[in-house]
Structure P
Amino acid sequence: MRMTMVGTGYVGLVTGVCFSNTGMDVTCLDVDEAKIERLRAGECPIYEPGLTELMARNTAAGRLRFTTDKAEAYRDAEMIFVCVGTPTGDDGQTDLSYVLGAADDIADTMKELGPDQKPKVIVMKSTVPVGTTLLVQQRIRDRVGADIPFGVADNPEFLKEGDAISDFNKPDRVVVGVEEEWVGELFRDVYDPFVRNGHPIYIMDVLSSEMVKYASNNFLATKISFINEMANLCEHYGANINRVREGMCADTRIGHQFLYPGLGYGGSCFPKDTLACMMMGENAGLEMQLSRAVHEVNQRQRGLFFDKILEHYAPSGGLAGKRLAFWGLAFKPRTDDIREAPALTLVRKALEHGVECVGFDPVAGENAMREMDGGLTLADSIYAAAEGADGVVISTDWDEFKNPDFAKLGSVLRTKAIFDGRNLYRRQDMAKLGFAYISVGRGAVGPS
């Protein structure tokens, strides 16, 4: 099977590499010549555990190649996966210009090949508003005419950054939206190596398939905002959100996943997809009240946490002139992705109050420093970041933050204060060690 991935971003590269690893012949296409040269040289442009090694193995085997030549990429491809960006504006409107541009390029190549070509299947892998795949189908049909055969499908991705290889190779489920039965059968063959663990392939209509991705992410975002709202209520009444969470999650109807209090969700999916649901509802004349509330709770959560930092330093003259160490800059561990990262929101707020900000992240530091454009200094370890600081702000729950040398940390800090946005430590332990400790959904403690 010959496949082409349109776009070598996170989804396109992971999808292409994993398919090639099962023996597929995969071409990855991108308009960014510098990125393609890096990929040809074996450099992976994103941080994802295991991806670089798989990429090198399949490139060496001749199953994986990279190009900027659209005609070359589309000519012999039997399946073309559109994996381009679909950025969402602040109003929730999705920019489909990259998707439609790819559709036009594919149609032009198909038109040159003529009516005798083997039917290609154009697969929407990007997350797109409901109806986009059929829009692409009609756009290509209008461009190539009635005589050239092709199929379309929607195949949403469910990859967690940091665990993408495992997610692709052992999916909970595969969802495919098709218009024609033969396209569905093709997908059953393509995904057969990945579902031998007994997990299902759901073949459905295109519109429902497109909606599955939005509904899934919106629900997970809802769980995160819900537990954060409960955490805020716990703080007010003196309850402990950790104990509350244990009690409620023991109910098998509720479960444990995505019910961890903290600084709210970030990254490229949950914020964008929640806004997109709001936009789709608005376009349909429906008010998406729950989605709007989920988004607003999430945005407010970071501000509420920063207010705790302000309150802590108010008796000592406020934040101006203080130095804070930020542990974790990526939106989650095991990735270098800083999109919508809570840490950067907190850094920006701190800078507005005249704080000197020093950060450490195992892999996302350079990305964060570029994003902050000089407002953030990087350190090469958690202790170097804390050197002379008036407090530590924990925004990402990297494993190496979970059991530091607290004696060493206390010796390098100017003021022994920890603002833990991920509830990594026991409050009673922090108080005994002489730290002022402020977390989420639990009362603050001081040294005893």
Structure Q
Amino acid sequence: MGSENHREGRQPGVFYGWKIVWTGILGMILVYGIRHSFAVFFTPILEEFHWSRGNISIMMSLNIFAYGLMAPVAGILADRWKARVLMPLGIAILGAATAGCAWAGELWHFYLLFGILIPIGNALAGWPIIAPALMNWFVKKRGLVMGIGQMGGGLSFAYTIFVNYSILHVGWRLTFLILAGILVSVLFPLYLLFFYYRPRDKGLKAYGSAEMALASEKETERTVQKVPTARDWTLSQILRSSQLWLLVLSYALYWGLGNYLVLSHQVRFAEDAGYSSMFSVSIFALFGVTLFLGQSCGFLSDRMGRERTGTLAAFLSIMALVALISVRDDSRPWLLYVYSLCFGLGGGLFTPTIFAGAADIFAGRYFGAVSGLLLTGMGVGAVFGPWLGGYIYDVAGTYLPAFVLCIICIVLSCLTFWIAAPRKGITLKPSQ
């Protein structure tokens, strides 16, 4: 028993995989805090350069699109190469590009630095490698673990409170330098000391691996349902699976088009309604906190089922958008609180649910590529999301049509998720 505990990474009540989880959370805060600070940098850049909102928003569209293209590459490289080399490389690229934004003076400078180089760093140091690492370390309780692991993504929105405070006191250019310095000084040592992509890299076993082996030996339907076993998918079989592309489409509609359209413009929308900069950013930060709470409820998909949980997430997001559409001026701030609470809970709950659903079907050797392709779907959707929000405002003088479009995207995402049917993942076999 003692040797088995050692192999599974247990010391009296301690499993090493949880260090991977907490390392990933802090990494997500700092890595994605830079991307999500776009909404805070939007106003000072608009006021200094007087570019159109649509043109400025292309920065974010490029960012998420490039991230989506790079994500599966990062996942494949992590599967075949050393993640402990890739992740410091990602930090170096992300830090250099963030610092470079401090000297940007032309629109194409931002497109190159914020739109292209920063997402490359995001992919190599962030979720495309962290997500499959969590799946490698945990066989059981994947919904819970994916939810906890995503907490850093939610808290990265709350990080924008610090970003806004810094902009107000030292300006947006010096703030870019500060963000780069914090990223490099914290994450370089953290990743090098604690992050391991697979349990075997430390001579350990994944959490729940013993139960999975027992389930395989007994071959009982009841046990297999409780402990999903990895399918022997080839990469070619995965790419031919309609379930994969339905999940990719669902994530593209929900986050790429729906959520990022709103998130890129919500601070400016609140300021246009008459709210102060700090209050507008605080609503953005509150969204991050509630996103964190939604992500921490990822375990619900283990109990309710992936599709039902995804439906709950969509319902919450639609309620949020209805509240946001109802904002006309600064007389009813409670509507923004309702928006922030529901939009954060919905978005936070959907991400771990769809990744856990993908793991139910495709967990195994190529799950890094699968998780990367989900992010590619988000990136493709985001080519249109943030830019479309700015363009619609430039043409119509209001964000209302854009927010209605978001509701439609979220409804379609939910329907697509049901058709993808993660609930069948543990019984479906790869097509020959």
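Brief remarks follow.
- Parent structure of the calculated result 1.16, given that Cα Rg over 2.2 N^0.38 Å, for residues 138-377 alone is the read-out and P, Q the choices: Q
- Taking relative contact order in percent (Cα under 8 Å, 6 or more apart) as the measure, the highest value among P, Q is held by Q.
- Structure with the greatest value (metric distance in nm of label points 7 Å out along Cα→Cβ at positions 66 and 314, set P, Q): P
- Calculating FRET efficiency 1/(1 + (r/R0)^6) of positions 50 and 330 (r between Cβ atoms, R0 = 30 Å, to 0.05) for structures P, Q picks out P as the one with the greatest value.
- Top of P, Q by Kirkwood radius over Cα pairs in Å, largest first: P
- For distance in nm of label points 7 Å out along Cα→Cβ at positions 114 and 402 computed as 6.2, the structure of P, Q it came from: P
- Label whose coordinates, when helix-only ellipticity at 222 nm (-39500 (n - 2.57) for each DSSP H run of 4 or more, over all residues; to 500) is calculated, return -24500 (choices P, Q): Q
- Looking at mean count of other Cβ atoms within 10 Å over residues 258-265 for structures P, Q, the greatest value goes to Q.
Readers should treat all values here as calculations from the given coordinates under stated rules, not as data from a laboratory. Please read all numbers here as calculations on a predicted model, not as lab measurements. Cβ atoms are built from the backbone, for glycine too; each structure is taken alone.
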